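Each structure below is given as structure tokens.
Just so it is clear, none of the values below were taken in a lab; they were calculated from the coordinates. Note that the structure is a prediction, hence the values are computed from the model and not measured. Cβ atoms are built from the backbone, for glycine too; each structure is taken alone.
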Structure P
Amino acid sequence: MRRETYTKFLAVAIASATTVGMVGVPGNENVNVKAEEVTTTANETTTKSEQTTTSDATNNKNIITGKCGNEVKYAYDEKTKEVRVTGKGEMWDGMYIQDIEDANKVIIEDGVTSIGGYNFLECHNEIKLEIPASVKEIHSDAFRDVTKVVFNTTMKEVHPYAFRYVDTVEFKADVVGFDDHSIYANKAIIHGEAQDLAKATFGSYSCDYVIADDNNKVNIKSKMLISADEKVVYSLAERESKDQMIIPDTVVKIQPYAFSNVDINEIKFGANVEEIGANAFYNCNINKLTLNKKIKSIGDLAFAYNQFKNVTVYTGTKFGDNVFDTKVTLKYTGKLKKMKTLLNSNINNGTVKANFNKISDVKNYEITIKQGKKTVKYKTTKNNYKFKIPASFKSGNFKVSVRGYKTVKNKKVYTKSSNTVILEKE
């Protein structure tokens, strides 16, 4: 019996006369058996499952019932092969509901507010599933092998890997609240806006997007899934290699993961793009990138794992972490004092590695590490500098940043300091 977070069942067998039955054992007619699972943590002991198997002598089939939440129960009918979850509130995590290997349908009734992780991984057949409006959260590894899942309302949060191997997913409301990798699907039917669609299906390399007939919020233009007012790009509609992508001038925002994992040789942004989401062009093998002056923010890893080595950026843009690979040189226009590099730093066995983007026409850099009032500085011309943590630093956090400088008329002129990376000395 598989478990990740729970202990073994403490079984109490109840039977008539001399008959003793175990939970889920077929062939024992008129047996009513209960098992209670007890989980002990450092702070509390919680009853997690109470499962009952009843036998139907006429059909020689069992109906298995049990608790899967404080006020939530499930029932599996071996004849109809349906699992029905009823009650109010949250399901527990890590149930691995047993004896439902042959189920082909899971019914979650209205009133259940969250679906626990690992609860339906024992379903080995493809199942049909409809998520009621009351459910707002679904935890990781809740389902696999789903023929079709229908979301009837907007979600608060769907965790990574909540749905593994889905044939068709249908969103009857706006696609929001989904984490990356939350759904591996072959086809997505969209009835509303698609803010988190690319993020949710990240990793589903062949997911086809279908706009429902009643959808007046989303269009397809220039092979992109785009909002009806053409201001927001949600995703590529056709996830295949592109020689060139030109983002229209109407576009203001590009959602996270919108173009990720699609080979694109060249990207040109329209004049009005202001925001580029995290991972938007992650792993696209881009050889040429042209940004615009109006871009206000670029999210984490937006252009990581690409092929270009130079890019022109503007001093008014706010950058997330690891936006570009550190092999990329940043070309600025304007005053040196407003420029800044982007730092990616880590620590391994007491050695700090500071990787950062070079700035065009700047050869010298100053790396600063701080812990409280203690400050140590290093000079380098390389953008992959290594150094040992100073012995004077105590165990705990310290800060790393870098800035470039040039000598102008016998005086050093510095760029702005990079983003600050916080590391820990053990």
Structure Q
Amino acid sequence: MDKLKITGGARLNGRVEIAGAKNAALPALAACLLTDQPVELSKLPKVRDVRTMLRVLEQLAASVTETESGSSIITADRYASHEAPYDLVKTMRASVLVLGPLLARYGRARVSLPGGCAIGERPINFHIEGLQRMGADVTLEHGYVEARVEGKLHGARLSFPTKSVTATENLMMAACLAEGTTTLINCAEEPEIVDLAELLNAMGASVHGAGTDEILVEGRPFLHGAKHRVISDRIEAGTYLIAGAMAGDRLELVDCDPFHMRPVLEQLSGAGVDIEVSERTITVTAPDRIEARDLRTSPHPGYPTDMQAQYMAMMTQAHGTSVIAETVFERRFMHVGELLRMGADIRIDGHTAVVVGPTKLTGAQVMATDLRASASLVLAGLVADGVTVIDRVYHLDRGYEPIEHKLGALGASIERIRS
């Protein structure tokens, strides 16, 4: 397995272009299964999860071609399989997003129970119960979700017990080809859901209310092709924003959307970080003193759980004591043990972490446990004294374009050690 080697102490300076959002690209790719016409997607990030989803689509007989401009054209104009096998989807939870489109279009789907980061229980019962309410027969057998429907799915009124991004996306896509109207209540409100709705509407769907807690979908007999540009990745942008706050002389993030990042920008500004915002650019400079500030994660429009680990790395360098409450996933403090190896002062009490800073971090051999934990260790390595070696960075590759290239171009001393 590849490793990252970071020598701390370098100052970051320059511009970094933010990639397309992984969490928007994956449902957009799944949506291509809803039509037999070509769908052209631009700004797909060059990350492992996207490559895996493209392989899933090819397994389902979609063709994928690249344009000279770097866009991908996906055409699902023939039927060869309704199965997303375990070997392809075992590393990526978002693979379950093909369930709704396959069932809605072909009347049948067989999708392996998904994998992904081990950050807590993320059951797919909301997906299953919603599809059952829409007329599908759904069972779990031998590690697979088996779904069938006679004729077409029908519209229904579906209420989520708690907010779920993938369940909202999956049922929203399934409803696009259902007969009648589907109302989704207590929906997730993330920007990636709005982006998916914009793609679906460009394909001829009728989706209203995305970005609020209630979405109305009027079913259509078919959808057509479209062109769509994936939104920028607010989590990648937030990670580089914190890198600049910890070690940046002046760092400019370009082609990002500050509106999507308001919770992160407000949190960092409250901690004393110097941030300048324009329409598509954010500039950050490391302050003389980072102030400790408490944090509580919550679904959008709250502070995103995907930025909790990175914020904790920054709080190790803040003056004072910060209390970080994780309310979304129950096992999202696995990076704490690795930060402790580097000299951090952190105590865990259930779903709360107490961070005392500033502490002098020292380079160490550490191990990534999940995607965002990987990013927190990179950030800690940037300011640590000496050399940090991060093992199992395949987690990082799932959601970040090569971070050693982007940080290296900004002046960091970072290299990949290939196994």
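If you work out distance in nm of label points 7 Å out along Cα→Cβ at positions 286 and 334 for P, Q, which one comes out largest? Greatest value across P, Q: structure Q. From P, Q, which structure was semi-axes √(5λ) of the Cα gyration tensor in Å = 38, 21, 20 calculated on? Going label by label, the one that fits is Q.
When relative contact order in percent (Cα under 8 Å, 6 or more apart) is computed for each of P, Q, which one produces 21? Checking each candidate, the match is Q. Given a computed value of -8500 for helix-only ellipticity at 222 nm (-39500 (n - 2.57) for each DSSP H run of 4 or more, over all residues; to 500), which structure among P, Q does it belong to? Derived from Q, not from the others. For the set P, Q, ranking by FRET efficiency 1/(1 + (r/R0)^6) of positions 182 and 254 (r between Cβ atoms, R0 = 35 Å, to 0.05) places P highest. For the structures shown (P, Q), FRET efficiency 1/(1 + (r/R0)^6) of positions 206 and 222 (r between Cβ atoms, R0 = 25 Å, to 0.05) is largest in Q.
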